[in-house]
Structure I
Amino acid sequence: MENGFDIVGLFKSRLGENAALHAKYINPAWAKSMQLIGYDRIYAKAEGCHLWDTAGRKYLDCISSFCVSNIGHNHPLVRKALQDVLGETFPNLIQLDLPLLSGLLAEALVKRIPWLDMVFFANSGSEANEGAIKFARRVTKKPRILYADHSYHGVTYGSLSVTGHAMWREGFEPLLPETTAVPFNDAEAIERELAAGDVAGVILEPIQVGAGIIIPSDDYFPRVQAACRKHGALLLFDEIHTGFGRTGTFLACEHWKVEPDIVCLSKGLSGAMVPVSAIVTRRAIMRGVFSSLDRSEIHASTFSGNNLAMVAGLATLAVLDREKLIDRCRERGDALLAALQPFVRKYDLVKAVRGKGLLIGIEFGEPEGFLLRQAWTLMHKINRGLFAQAFTIPLLEKHAVLTQVAGSNQDVLKIAPSFVVEPEDLDWLVRALDDVFAAAHKFPGPFWEVATSLAKNALF
């Protein structure tokens, strides 16, 4: 301990007060939600794709911090890089300068996205999407932004205005004007809107994660790109969730061979260490935004390009390359999909398994068996969003596997472990899912007791 402040000692001495502190000072509703589903565990250690609680129990993390910890928790190379920089007295956040580290990370990103040229750094995915909307309106001099139904782009006002799920929008309207929702995977709908001539940009997720891991048809994005170019609108891709190898390619847009005008990145760039995001775009677009010397800081962010964020990004890219983690993600993802697909035939409740790389959704549907169908219907009448959540409880409690639902009111379980997951971890996951799915097909039984208790508690 130096200078009288011992953060490690403080952490260890107060560990266990987590729920009380959050309930009192941060978000009591979230604290209650975590307690209700048994997710108020006290984790003391995180490495790779594993967590350990204070009792020493080991967990398999299949959430990956909402796809933030793609390279695993506390990767030693990222930690070492951050420690090295903190050991120096490098200038940081001077503001009226041209910092080297942001230039280096921008260079590294552009090398990996060769059709784009320049980068603006920010702090979160929402902030990146906000900037992309501004850039599109400024450069095209058109007002309207198209977005997809059931999309998720963030919760700040601009990003929320192009988020197509009513749950996120409720209570915060009116939102930004001149934003129009269109059905996802419907290129004709976008073509009709673009024909009006007033659309600045179309913002889309390559895979709709919050809608249930929804993957579009092969011709959707090529048609949308062609239509945008025909009508002078920009194509904006929100790769916050899918970027940095999550789907088995550096960017998910590579699966469809499209080249968006703006790509928004965050989550995986951070190395699960320091908040950071990036807007990667064409030189002409950046020049159109920062169009003169007196507008050279017309879009800015105080902490943009800070040293720790840039170092975390550079180190993360180095890990992806040195450990060939994107190839590994693709291989592990293919193996996991192959292991999960038989559940569709084996279990009445499992209707589909889909995904790319290590971003996988398991969709549940109304069963054919009479007793199961009655139980399913009752659960959905009480609260439609709780059925898939009911699977996460025994997965964690009995099998020490941390999972999540894909989105609000979705009957989809999301599986997204880090790229460092090993074959034995995938076996662990598949065995756990098999056991919990089997239990769900026994009605009445322990699974349905948990589900009913969850539903009743959620009402009060």
Structure II
Amino acid sequence: MDQSFLPDIQLVIQANFFTASSPQEILFYPQALLCIGKNGKIIRIIHHDDALYDSYRALFKQFTLIQYPEHHYLLPGFVDLHLHAPQWPQLGKALDLPLADWLQQHTFPLEKKYASVEFARPIYQDMVTTLLANGTTTVLYFSSIHTPASLELARICLQKGQRALIGKVSMDNPEQCPEDYIETDTQQALQEVRDFIEAVRQLPQNETQRVQPVITPRFIPSCSDTMLQGLGEIAQDTDCHVQTHCSESDWAHQYGLDRYGKTDTATLNDFGLLSRKTILAHSNKITQEDFSLIKQQQAGIAHCPLSNFYFANCVFPLRRALEQQLHIGLGTDVAGGHSPSLFNACQHAITASKALQDGVDGGIEAGQRGTQEAAISYKEAFWLASAGGGIALDLAIGQIREDFYFDVMVIDTQHPHSNLKIWPDDRPEDILQKIIYNTERQNIIEVWVEGQKVV
């Protein structure tokens, strides 16, 4: 019996768990023994059918051994690939407005206020607490243009235990940015990005880089050529992640074509902003050439099904992207999306794919109104919210497997005040499907990040 890994153990978990090994394959393991290392990673998994299971379990009693009951299930912590942190107070607000009015009347005036760290702090504290309570262990954040508030968000994520990638937003194009919410000195703004990257990396308690900086051009219309070129150079110099909106709507997509004569994807590539560490939010209007370029560069896509219904004018061709084996995860797109829950994002991704497949106009003949074979199931949705997001970020998260961080949530399927109901004849696949469709915040009784309980 191998005991070489014992000195590295900090605790052992005995529990049922689900994890996705591919968009179509979900694995279920009952009452497995998960050995969590001092580095916060899963260093060994002993499955219940292992011949040495009982022997290992007896051996592990020398460590802290946490045993969850049969009606509790571990899921990988969910990964939100697109969320606008300063829009948190706007959640569920003004979604009856067109995008331009929503931005000009609500979003930009709100984001301006983050010039004050005192204004930002309580909002960001509430946001991170709420996201963790919803099982979101990793978030790719858009912040505002303000370095101090963006650094405060990083500190709060470290304090509360969330894994985060945070971008101080870059926007300097006077033709597309509000007069009172714009970076007027492009060179100074570029230097602030470099300073922000270094400051995040040097934060106390960030030795493992659980919080990382991100280069964040808001989107092509908001940035000058000088800004985009400079950010591309910073990306090459610092090996940072990059995030931006890409071909989100008809207007945004056409703007890029008119300005550069090419798509957003091609333009970002030209500026050195498309790489293995890039996440493209939305990408609803990308072409087949864009698909190929994204795959070639191994960039990722943040699929935001809920906000797409409100502001993007179309539905992302998710099934097509999965079939081409692109790196894809889910984003809530708070506050264009009105829910902070990635369980809701899973549900909306399934709904959007079915709407795309079946069509929505009953006045059109059934055979012509939809897009064939566009639908996904709960399996793909679960993959996107967990493993897909981890792979897109190129981090060892989103799966419960050896050498991955122990970032998990614990689901109580017998919570008395819940819509989640499990019956004796439900198979594991039934249980997971019910969890995806009916989990609410009260069902998520614990959340762990990097081997530490944070909820």
Structure III
Amino acid sequence: MKVRRPAWMSRLVPRTMAARLYLILCAGLLVAHALSASLMLYERYLSARSMLWSNLEHDVSTAVALLDRLPEEQRADWLPRLERRTYRYILGAGEVNDQPLDEVGRGMTQMIVSSLGDRYPVTANSTSQDPYRFQAHTQLSDGSPLTIEVTPSVMPIAKWLPTVLGAQVVLLLACAWIAVRLVTRPLADLARAAESISPSGGGQYLKEGGPTEVAHAAAAFNAMQDRIARYLRERMQILASISHDLQTPITRMSLRAEALQDSNERSKLLEDLGEMQHLVREGVAYARSSHGATEPPVNVDLNAFLDSLVYDYQDMGKQVTLTGKVDEPVNTRPHALRRVIGNLLDNAIKYAGAGEIEIRRTEGGIAIGVLDRGPGIPEDQLEAALQPFYRLERSRSRETGGAGLGLAIAQQLAIAIGATLELSNRVGGGLQAMLLLPAKLPGL
């Protein structure tokens, strides 16, 4: 049973592999770094506390014995010399109260008692909580009160330590980012190379360098790309050869049919042979369309280019109009582009009796739309209509049915010029074929 991830969790998980790897590496490194720093600080705390207790044990016995032997008038002069960072000596009773000691205070008081022995009785009480401080009270041999004021604390962290820790974290994050880049860059190159594969070959090859695994993958992909291009070329060559070889027997059969006496069967036979001849020509045209990328690209004035195309259709009595203009030329393959737009216009005229061309500039290049007010295409068949030999049910009559290659040829040639062809139904009826043309061919 598959467990579905909550929606809020899906929104928190990054979408890209690079972001996920970076998150995992950074989280792991930061947690490990935090644990290491915590253990280091804890060990430092234990060492500092042990040192504090050891120093206090030795210093108290020595200092009390020294003060006890000094004349009373000299004791005050020695107090600054005996003072330490965490404890000091006060000649007097200090602050006596009934505030209890905490665990650390009781432990240190017990250590002072054992250090001084029975000769110097000790009582203690806490005097402050923030910071924690307590006083141990005793008497010297002459009855003078002496107070030992203790402020338990470890050595403060050096000012430069947070800077060093921060620099280490930054260094770890930078190394993680470099590692993620090294891992994901070959995948991005692989995706771009896969997208550039075309039937005519000439796709982007990967550099066969870097780590052994990446070099092997790149070599395998380049070999696969060559095989795919070779298989596609062979398929097109087979289709072109079959279509070409069929023309001779079809022409021979047409001549023989022409010699027959006029009859209904003769007319049907000639009509069938005509459809076969049309199918063969379209097959050859589709095979040749895979070589559209071999045409050298040039800068084309689309305004003049489309005006000329529209005038040609109008001279043949076709209802074709053009709206819109672009200011700059586009780098493309003009013969392939003319065939794409021509196929789309032929399709619009066949099913709607008229066609419209709209041109406008977009962020990524030029959009050329061929529109009609025909029956359109069912939404679930828009993508399939671009496949070769696909014909809609409504177009299988002898009057309007084609070979199912017109849109496929347009799609094939659109790929050859680096464009994309998208079909959609218009509001109010009709079809819109949108050719998205880059301002410059990729790789140029």
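No lab work stands behind these numbers, since they all come straight from the coordinates. This is a predicted model, so every value here is computed, not measured. Cβ atoms are built from the backbone, for glycine too; each structure is taken alone.
With distance in nm of label points 7 Å out along Cα→Cβ at positions 276 and 380 derived from the coordinates and found to be 3.6, which of I, II, III does the value describe? Label of the originating structure: III. When distance in nm of label points 7 Å out along Cα→Cβ at positions 300 and 364 is computed across structures I, II, III, the figure 1.9 traces back to III.
Computing Cα extents along the principal axes in Å gives 70, 64, 42 for which of I, II, III? So the calculation was done on I.
I, II, III: which one has FRET efficiency 1/(1 + (r/R0)^6) of positions 28 and 124 (r between Cβ atoms, R0 = 30 Å, to 0.05), as calculated, at 0.25? It must be structure II, since only it matches. Looking at structures I, II, III, which one was helix-only ellipticity at 222 nm (-39500 (n - 2.57) for each DSSP H run of 4 or more, over all residues; to 500) calculated from, given that it came out as -12500? It was calculated from structure I.
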